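What follows is calculated from the coordinates using simple rules that are stated; it is not laboratory data. These figures come from a predicted structure and were not determined experimentally. Cβ atoms are built from the backbone, for glycine too; each structure is taken alone.
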Structure 1
Amino acid sequence: MNETEKVHCLIIGSGPAGYTAAIYASRANLKPVLYQGMQPGGQLTITTEVENYPGYANGVMGPQMMVDFEQQAQRMGADIRWGMATKVDFSSRPLKVEIDEEKWIEADSVIIATGASAKWLGLESEQRLNGHGVSACAVCDGFFFKGQEVAIVGAGDTACEEALYLSKLCSTVHMLVRRDEMRASKVMQARVLKTPNIKVYWNSETVEVLGENKVSGLKIRNTQTGAEQEIPLSAFFVAIGHQPNSALFNGILDMDDQGYLITQSDSSRTNVAGVFACGDVQDKIYRQAVTAAGSGCMAALDAERYLGALEGE
């Protein structure tokens, strides 16, 4: 080991969950050190306006909201740093986390808030127009396209849920399915297929998202005939899944078959004592900023109780 630092509470990740954990841990005098990770502020830094987070009466831009969270955590005394965790050793106490492959932190408790990343199709136009009509969250951004035509790509339960959500807001929802069937549960498929303003395109793939500064349409291709067509629309939602940022903990922490960290019921505790998980790295159901913040609060309270019991040993 090169350089080693000892801390009471280490937080890995900096979205709503990580920053909220830092606020609560600071107030509990745990003197938390937070490393922001690869994407400081998390997924909210790639969204535009957030209108569904309580307390922002007029809405707020996602990046600004994360600046507000960070500043509040700092005002409470959290030590917020650039850098990312590159290796962990949870085999003994204190817990050890390597930062940027160059220094080790020894921590009495670790809160994991590394989040998840949306899966994308990998198109240049999709990335260029991300935040300008391209979105990976219908619940977050569908409201901005009220009464307009939109498209969604995906074939699972989440894609169906988001298509149904959009159908209540938008005039028409064009739903692209790569194969001739969906992966979604039968009940979700039935709901989609009987919704009059959802138009399903079977055996269809996205060729390009059209538009210069904002989405104006979509070019799609039939995978069986090769025929291409353009659909004019205002927004394109990608619902092909999320990938939890949990690879660092493979073989160390319990996770499900999709890589989401498993926490004990009604708790943020993982299978390793002193290690807590919160936010989208352990939540594949709700995935909202407000639920992530709530679980960050839970993790800090759980860490405080754990450390209090340790000190009482």
Structure 2
Amino acid sequence: MNKYDVIIIGSGPAGYSAAIYTTRAELKTLILLGAEVGGQLTTTTDVENYPGFPEGIMGPELMMKMKEQAERFGAETVSKTATNIEVKGEKDFIVKTEDESYAAKSIIIATGASAKWLGLESEQKLRGHGVSACATCDGFFFKGKTIAVVGAGDAAMEEANFLTTFATKVYLLVRKSKDEMKASKIMQERALNNPKIEFVFNTEVKEVLGENKVSGVRVINNKTKEEKEIELEGLFIAIGHKPNTDFLKDVVKLDSKGYLEITDNTKTSQEGIFAGGDVADYRYRQAITAAGTGCMASLDVINYLSK
């Protein structure tokens, strides 16, 4: 079994950025690309907030360029998903997939976090064409438009308020009643007092309407069972994210939400295992911050292996 200086688990901005740094430091590097090669950006269309691309760039193209850059410096890539990590000893790990095992002196976890979706076929069809799970990423594209946010927690309130910077009207679609919302009182008040936000309570989305772009939603009232259509041009899903850490539960410490607990910027509870990107970040969740922490993790690995 070949032993790598570092195995990077995950292939979004954090994983690819980490690989660029480790390979340029002449560390033998393997990237396990995972099931969603390139991460969440591969489901995004225009990316206009990543430095270096003044005209914008398509999400999949940006990820392909990062992958090619990592491979240019010698990173090996395999389209496999990590299922377990075995800690053998100091600078001695085994990363297992469904059918292969790989040895490493160090590991960088960059598996990211997946947005929770409503589970509608129409929603998935229009992802990147008016349906989004990131207001900060995509709000700019909805200047002067009518949109909706689905959710009842602090994140939904925050995203609805943020989106009023661009949109002329924001519907906030809440599955439960006003008294049952999960959001903190202060966040509720901010949204309730925003004249551009209209709350629609006891409401679930049954279908996202539109062919090549969102034209509206069909919703149902949970109490009256009445269905109606709301015309809009964008739908933001804000019902939470799930970090991709299920395979790490017995390896490193996770917080109450399942994100990696880190100290000293990128170090996990297990010496020799580091983290980068959304797998340890439930606050910012941006491509550029993921790339930055991927760089940080790689520098920490280089320092760790030099000792």
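Determine which structure produced the value 0.55 for FRET efficiency 1/(1 + (r/R0)^6) of positions 110 and 182 (r between Cβ atoms, R0 = 41 Å, to 0.05), calculated from the coordinates; the candidates are 1, 2. Of the structures listed, the value fits 1.
If we compute distance in nm of label points 7 Å out along Cα→Cβ at positions 70 and 254 for structures 1, 2, which one ends up with the highest value?
On the way: 1: 3.5; 2: 2.2.
Across 1, 2, distance in nm of label points 7 Å out along Cα→Cβ at positions 70 and 254 peaks for 1.
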